[in-house]
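Following this line, the structures themselves.
Nothing in this text is a laboratory measurement; each read-out follows from the coordinates by a stated rule. Computed from a prediction, not measured in an experiment: that's the story for all the values here. Cβ atoms are built from the backbone, for glycine too; each structure is taken alone.
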Structure P
Amino acid sequence: MEYRLKAQTRGNENLNDLRDAGKLPGVLYNKSENRKVVVDLRDFNKVFLQAGIHHVITLELDGQTVDTLVRQVNLDPRRRRPNHVDFYALSDEPVQMWVPVKVVGTAQGVRLGGVLQLVNADVQVKVSPKAIPEFIEVDVSELNIGDSIHMDELKLPEGVKLATNPKDTVVSIVPPVDAEKELAAEAAAPTEVEVIKKGKTEEE
């Protein structure tokens, strides 16, 4: 899906005046440029709600189009609404970004009463802007209770490289809450052998 947003280059206008007029000031930057821009706040909210930080937003800027990623959104502490945005202008160079995880299948452990925990909902990758995947699929069908899938076990699309700790857990199947409590209680309670051993030591 394509996300587009109209923008204008701004000068040295008072930022509060722009915000009061329903505008959102920001910057467009990369290694070779740093430009002040402004977008309509309402339009930005609509687009950002769908695209977030995971998808390319094409700025229609001064008669040109620039593919960007939103790198940072500052919020007004009182109004709790955006008051500044950083757009990163994409080039042909690979970019480091977060891509959402999409869980598919029903785990065997869930069928047995286990609970699926999505530990990391996003994966940090390095990829060409033209090859950014919409999501990274994780098939959990074969997981039993106690099993996990780690970052280095993901099947990444061609041209996509992992840019995070390969041993971080993505998803796991844990026992039901009651079963977890029982296991914890059993682990905490001393065994009969341990009690006898302790008593012998005191007599000695």
Structure Q
Amino acid sequence: MTTGTKGVGFEDPWPRDGYRLFVEGSWAYDAQVVRDPNERLYRMPMGYSRAADLLVEQAAANVVDRNNVIYAAPFCYRQSVELHLKRIILKFASINRDATVTHDLATLWKQFVVLVIERGREQTIGLSPVQVLVAELDQADKRSDSFRFPATLRGLPFAFGDQGIDLDNLPEVMAGLMNFFECAYLDFSHQDDAASNWA
């Protein structure tokens, strides 16, 4: 039962008895949601980043959507960065899992840098620019809420706003950031593989 529409109006369908959100159709067409936390942590950062790319493409192509979907795109990019950091820290750092139970990018970045130093990768090309970008994202959205809600819990405006976002620049810079995290994960994996081969 398909009810998707492009706009909202009186002619659009309303929920009916028997409607359900999460139904299975066919294995060839359905999107598969997995239960395994490790696979989810692999897929989610890529998924949020890709969703943000699609939202930016839609905003760039459709002036009517532009000022509405723009909130969802930075949220998805930020969520992707948060999950990339958590994935790397949980896999390679020797810290308690509870240490990653935060939305604070600054805290997660510090944990990541400790890991980088422990592995002798502090001279990694791109580390300094990535730190600047993560800090910029953290400043724009401290608690992962300023692109999800209109105001703070106290009803105050969020600090980030009243400015434009270049729709060509944003996905290009984020693609580089995603590439950095994926390469860091692969580098640490290769380190571990090499160490186990020598053991």
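What the table shows:
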{"read-out": "For distance in nm of label points 7 Å out along Cα→Cβ at positions 14 and 126 computed as 5.2, the structure of P, Q it came from", "value": "Q"}
{"read-out": "Origin of the derived value 7.8 (mean projected area of the Cα convex hull in nm², for residues 70-149 alone; candidates P, Q)", "value": "P"}
{"read-out": "Answer label among P, Q for the case where FRET efficiency 1/(1 + (r/R0)^6) of positions 118 and 158 (r between Cβ atoms, R0 = 30 Å, to 0.05), calculated from the coordinates, equals 0.75", "value": "P"}
{"read-out": "Identity of the structure behind -19000 (criterion: helix-only ellipticity at 222 nm (-39500 (n - 2.57) for each DSSP H run of 4 or more, over all residues; to 500), calculated), options P, Q", "value": "Q"}
{"read-out": "Computed 0.90 for FRET efficiency 1/(1 + (r/R0)^6) of positions 46 and 142 (r between Cβ atoms, R0 = 35 Å, to 0.05) - originating structure among P, Q", "value": "Q"}
{"read-out": "Which entry (P, Q) yields the derived value 29, 25, 15 for Cα extents along the principal axes in Å, for residues 22-61 alone", "value": "P"}
{"read-out": "Structure from which 7, 25, 22, 18, 13, 8, 4, 3, 1, 0 was derived, P(r) over Cα pairs in 10 Å bins from 0, in percent, options P, Q", "value": "P"}
